[in-house]
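Structures given as structure tokens follow.
Please treat every number below as a calculation from the coordinates, not as lab data. Every value quoted in this text rests on a predicted model; they were computed, and no experiment measured them. Cβ atoms are built from the backbone, for glycine too; each structure is taken alone.
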Structure I
Amino acid sequence: MMARPAEAAQAAPGGEIPGDVQRALEDVQVPSYVIDRFGIIRWINPAAERLVGDVRGRQQTSVVAPEQRREAKESLTRKLLGTEKSTEGRVVVLGPDGERIQVEISAVPLYDGGRIVGVFGLVPQRERKAPPSPHPHLTPRQNEVLHLLAHGRSTEQIADELHLSRETVRNHVRRLLIALDAHSRIEALAVAHREGLLRPPEPPSAPA
């Protein structure tokens, strides 16, 4: 006989969730994963395995497209330090055969008591549209700078966001202008849009 809600509440004092949550996550059709403090993927559910293969025991960055690996690693570090409470955004991951797949992720720090022990994430949506391919002559960092320029960031804002000096950002901009055969930032963005190098804008965050 199934417990009535009142009985279930009594069986879960202190606001704890009754039942086997991990088993439920195994059965849910939304890809889910856990990454430990060292960036190692420790657990995925079957839905995640269908998306990227059995990647348990591998570094988180090995599943992410090369041009987004630094960004993914820095986001993980911020969560482990407790300075980033959640991530909601688009990421390009690699399927079992190397296929580039654009997905939306939602990830949060994973706590054991009061200590952060890793990151738990969900992949609520897989984009139907193919993700943009990186330019063959742009480094992953230059690709990051290009996307930030496309979102209206200034040199100073890019430097702060990527933890770089302003001169380093200017050097990246100069090199990406050369790679795209452009003479200005506006022209570089026009080329990038024409060649399909840019990710679409992030959806607005839902109100808390």
Structure II
Amino acid sequence: MLESSIAEFKKGDFFSGNLEWKEYQVSEGKGLSKINADSSVLSRYLGILGMTGLTAYFGLLEVAQPKQGEAIVISGAAGAVGSVVGQIGKILGCKLVGITGSDEKVELLKSKFEFDEVINYKTTHDLKKAIKKNCPKGVDIYFDSVGGEISDAVLKNINKHARISICGAISLYNETQLPLGPRVQPPLLTNSPLCVDSLFPILQIALKKESHSWQHG
């Protein structure tokens, strides 16, 4: 903060917020969160201590509520959110199965992030079968950032009372027409998932309640 007429913000303060991409700008303070520059490297507030970390934390713990020994399948597993979801799941004693798009990412997830199994969807002929092989007792939690055919395959392997945390649908963002695909109602109806939830409204509430204490803790 270079100059401020707002009581909560003083000259020299650091803060985060959804602002324009430029060096200098004027703000009324709405949507800004003060951050503690002494507690961590500032860049971490754009990652693990920011939106991606909070998305992983609340998306897994609040929506999916994992239990030790459960099988978690994570699409987009090598991404900024998916990799953190995996680390939290590992701490909680869950089995981690990641889905990603290159052999390099497969190796990264196994060696650095300690995923139990990782599937390269680009070189896997039958994704449904591969998920069943790696989750022989079924999928308890699906953390989805991809949608599309990958989610079709995962949903066919979910257990009764599974939990599904919908973070994104990146496979569909650039489509000019909505692709046709398997309807999700049959596996959802048959397996009665306890929760199928989008993270956006949950994050809006959680960020207001928790980000202040997390970023200052």
Quick check: 2.3 is what I get for distance in nm of label points 7 Å out along Cα→Cβ at positions 134 and 166, calculated from one of I, II. Which structure matches? II
Could you tell me which structure in I, II was used to calculate semi-axes √(5λ) of the Cα gyration tensor in Å as 38, 19, 15? I
Relative contact order in percent (Cα under 8 Å, 6 or more apart): greatest across I, II for structure II
